[in-house]
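Every number in this text was worked out from the coordinates using simple rules, so none of it is lab data. This one's a predicted model, so the numbers in the text were calculated from it and none came from an experiment. Cβ atoms are built from the backbone, for glycine too; each structure is taken alone.
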Structure 1
Amino acid sequence: MNAIEIIKFFEEKYPLDLAYDWDNVGLQIGTLNHKTEKVLITLDVTKEVVKEAIKNKCNLIISHHPLLFKPMTNIAFDSPQGWIVKNLIQNNITVYSAHTNFDQAWGGMNDILAGKLGITDLKLLDEDDNIGRYGKIEKTSMVDFIGKVKSAFNLESVLVIGETEKNVETVGISGGSGSKHMYAAKKRNCNVYISGDVTYHTALDAVQIGITLIDVGHHVEIVFVDAVRKQLMDRFPEVEFISSTINTNPYRKM
């Protein structure tokens, strides 16, 4: 199977033109014009992930977070990113990233996250930025809902901002650095808004305007890996799609 065919199918679902102007999506390094039998799917491209791709003889990596997000001023082989670039080229491994185009598309990141929480009747959360979802759940207490969030995303703990002594019926969600969409969630009358990387000042505002926030951390976007693997595996059964087993979460609880 030519990698071009795989990416063509992928981009029909998650068009590149959905990505924000500041983002860097699509082909990151290498070429798509080659035969591929094994594809590694990952949230991030780290040294350990590259080693995993080499070990599994994968010549295509599909990641959520871009390998090349900011322009490189040099390619020093003894730097983490320089090492990655060098080893990708030496091993003929192509990297392709789907970031905010995957976040914005219907069926993408926020629909997957919402689905894991059983949120129904999904609608677009933030029309200005074309991102996020909000919808309904069966009425439950905030405390029980927080427990459901931890269970759904396999989290030991979450950060909670705002009131917890209330019920939940309407939920807003946006993965990644979605702090600013909290205001759209308030306009949608969401009882709670879930995201990662909630900033300090957004948290202060949330308390003032009376909406509860749950910060699940940026790494919750790991749902990208298995969701994309299933989509591509169903379409291209002749190709082996491998979910990365590397934990790229840089945060540790002590």
Structure 2
Amino acid sequence: MIKLAVSGCAGKMGARIIDLALSDEDFRVVAAIEAKGHQAIGSKIGNIKISDDLSVVNLADCLIEFTSPEATIEHLNACVKYRKSMVIGTTAMNDEQKKIIADSARNIAVVFSPNMSIGVNLLFKLAQEAASRIPDYSVKIIEAHHVHKKDAPSGTAKQLAQVIKDSAGKDVSDIQSIREGEIIGDHEVIFESQWDTIKLSHSAKTRDIFAKGALTAAKFLQGKKSGLFSMQDVLETIKK
């Protein structure tokens, strides 16, 4: 059984991760973390008291993180201190923060991905395959999210662009970002030539796809002592 800590536990993602973990016999939730001063501090989720004390990370085997970049680095340092694995789904990380994650992964096992959805990571693979076979096509990426999302383009769109660049050897200069209503997350990659149009797309129906992916990543890390992994690594281990 994996002892789990969840950061941002009172938020939408954190709450869903905990709910799904509580119904999964492979997990036992042992710690719920929120930011200092948060109104949920001291209340309980089941029999777990919500805390801002990062020493509770020591109770767990793995911490799942969907918060801000600054909080993520702080919590990463706690995981390194206590030698606990970490699943990071936080977006809008800058290059310096990404380097800190990579350096920390020399001491602990980390899955870091801009999108924890298994379906989106399959989209990455399909886009990579397409870009490698039709490198002369022009490429456009369109992504849509809710009005509360702070970063644009999304981390997923940036990753799609990087995958395509690595495969086709050219930058994706046309990325369109839409912020409307409560859209959970839509991504479309359009390959265009004078002869035809090829479209690859993914649309999230519920945030549970990200929560389920994060829990799958936590299972993937079980038994690993160190290393930086992506959801592509996790995807490779899922049975066909």
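Couple of notes before you dig in:
- With distance in nm of label points 7 Å out along Cα→Cβ at positions 141 and 229 derived as 2.4, matching label from 1, 2: 2
- Mean count of other Cβ atoms within 10 Å over residues 117-124 - highest-scoring structure of 1, 2: 2
- Computed over structures 1, 2, distance in nm of label points 7 Å out along Cα→Cβ at positions 69 and 133 reaches its largest value in 2.
- Computed 3.8 for distance in nm of label points 7 Å out along Cα→Cβ at positions 5 and 21 - originating structure among 1, 2: 1
- Parent structure of the calculated result 56, 38, 33, given that Cα extents along the principal axes in Å is the read-out and 1, 2 the choices: 1
- Label whose coordinates, when FRET efficiency 1/(1 + (r/R0)^6) of positions 37 and 157 (r between Cβ atoms, R0 = 30 Å, to 0.05) is calculated, return 0.35 (choices 1, 2): 2
- Structures 1, 2, by Kirkwood radius over Cα pairs in Å, for residues 109-148 alone: label with the highest value: 2
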